[in-house]
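Structures are listed in the sections that come next.
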Structure 1
Amino acid sequence: MARENANAPYLRNAWYVGAWDDELSKGILARTIMDEPIAFFRDAQGKVGAIEDRCCHRGAALTDGKVVENGLQCGYHGLVFDAKGKCVEIPGQDSIPPMAQVKHYPVVERQGFIWIWMGDPALADESQIIDWPFHDDKKLYPHRKAYLRIRANYLMMIDNLMDLTHLGYVHSKTIGGNPLSHVSAKMDVVRTEKGCKLTRWMENVLPPPTYLKGVPFAGKIDRWQEFEYVLPGSVLQWSGALDVGKGARENRDQYGVHLRLYHAITPETENSSHYLFSVGAHFAQDNPAIVETIFNDTYPTFIEDVEIMNNQQARIDMDPTRPLLAIKADNALQQARRVFMAAYEAEQAMKRQAAE
């Protein structure tokens, strides 16, 4: 049975993670999203704006400029634009013509994320932004975050995250463990309102090396991996483990390994994407170094995934029409793809209806 095409189109009427808040430490960030060059900036009042990274005067990159009192100043001829993309100053000219403006994008800064809306601004509903309370309490869930660029279509990383059987092969030296324990894991996939959730149990297995650094397990463990795909480009992860006999299935909220990870994948182009992720550790809070240890041990797994994605996309690009074989382990990623395509088709139908 053939799987859906590897490359996915853009779903525009949705919130994406455009950047981490601390990526704007220097005031300005250049980032391409859905083939559109965007200038993220924090104005003099601390508010974040996102506007087209192309001055309406001579087409210069606004990210070559600087933040001034009234907004973002073009580094070529000094025109200044506010967070709504409106030109508010032209040096040597009192009147500002109505066409002196650039495209702007709705943005929301929340819980360390800078969210951006790439579709119709009138449809941008802030209540639809995903809540991630694990960034709110740094004592309860100390965390680290990072950014990687992937030379692959953004839904290919969603595929990767919703397919956990690769862990034992790609990440055997860190979080993976025995490959056979992943293949034989008990797996449950359910549809949700905005995606799907995959829960996998690996019971009575040896703890992987990274887990042993965080918790001194007595022996074998009952281990779970919960990955929830949420439209259009987020995967919410809860991974953990308890000693065998602790009743993990009945009550996971006991002392053991608890990791909360946020995976945000945002399309840059058809064949490249931005990968922003955070790793939070909820155990051994009396040891401040534990989150650093977990992050440092986990980070190589993200690099391994990116290398796989880069090479995979390069092979697919050689013959993009060639179908991909689906196997039993692909259930969750296929469900995620179907949810995505249903949302995309609904968006296209809405556009056609509006054009009539």
Structure 2
Amino acid sequence: MISESESAGAGDGIEEVPLRAGARWTPRDRPLILIGESHEWMARSLASVIAPRGFDVIHAFTADDIVQECRQRLPDVIVLGSRLSGRDSVEVCRDLRRVPDTGAVTPLIVLTSLQISQAERLELFEAGAWDCIRFPEQVPELLLKLQTFATAKTRAEQGLREGFLDVETGLYNSKGLLRRARDESAEAWRYSTPLACVAMAPDAITESRLKDDPALELRLVRRVSELLRAEMRSSDVIARLDRLQFAVLAPSTDGAGATIFARRLMDAFDLTFEREPLFEDHAVVFQAGSFGVEDIRKEALDAEKLLRRARAALKHAREEGPGRRIEPYQNGRAAS
């Protein structure tokens, strides 16, 4: 197990990265990227692309080494090759999700040189990967996502320190969403811009059946959290509000846009659970409540009202049954 600076040499422009000392999460000047790749030439190639873009890079050759580096270095993003010491990336992702201080909050990107199927991508997402990228064809996308995910990790660490994150998914919890909603609503108020929220949950039959099966419930929760991460813009804020209820805060989105956004999410849920069903005799159906305004200052709304109205619309949809997929909140009540 070596750092890229030890294996590559001074000419590669990669410096030695010291261990973190003191607190569990110590701020860094440059995000730290851990490359898990059994082939040194591949690791060197990745490092030569990543390091000049403002990242520090370390390298691990085996799955065991990756776990040890995660415990010691607490990387901001992990980039995995498709196989490590005879183990595929799905297994490695599952192992990493069980590591304290890594868990759900550290972004995992899996690289592949081959085209993979949708089923294979879903398996990676369920195991804990945040994304799957082809290398070297998608290098520009990789570099952009490294920065986005590193920023997300910094926010996640802050959220863990302050109790704003859901431990199982790494998403914001209800407290964290309210905190971010206050920030976003203040920004929207300042510039008189749109702001929206979409709340969503599975139908009542699914919720009832999952009560007696914690493992299956966790499987659904993880699948939903990864799907939401894949569907969101970098400016959106995702949260798990309770056991099976999720929400997305969408800046620069009005009421009509929130409904369109909710419809896209429902279509994505349908496709996901059609391909990978949870039950043999019941199709999982998600429902959503949406609310958004074109000018939050003109409407004189605060963060609490925004979130409360989206959840009220979701509650009304669930009361109507699974046939009511999307419920916009309008005119002081959930639309009928």
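Computed from the coordinates by the stated procedures, all read-outs in this text should not be read as laboratory data. Keep in mind that what you see is a predicted model, and the values were worked out from it rather than measured. Cβ atoms are built from the backbone, for glycine too; each structure is taken alone.
Structural remarks
- Ranking 1, 2 by relative contact order in percent (Cα under 8 Å, 6 or more apart), the structure that comes out highest: 1
- Per FRET efficiency 1/(1 + (r/R0)^6) of positions 29 and 261 (r between Cβ atoms, R0 = 41 Å, to 0.05), the highest-valued of structures 1, 2: 1
- Of the structures 1, 2, the one that 22.4, 77 was derived from, the read-out being Rg and Dmax of the Cα atoms in Å: 1
- Structure responsible for -7000, with helix-only ellipticity at 222 nm (-39500 (n - 2.57) for each DSSP H run of 4 or more, over all residues; to 500) calculated and labels 1, 2 on offer: 1
- Taking distance in nm of label points 7 Å out along Cα→Cβ at positions 93 and 301 as the criterion, the largest value within structures 1, 2 is that of 1.
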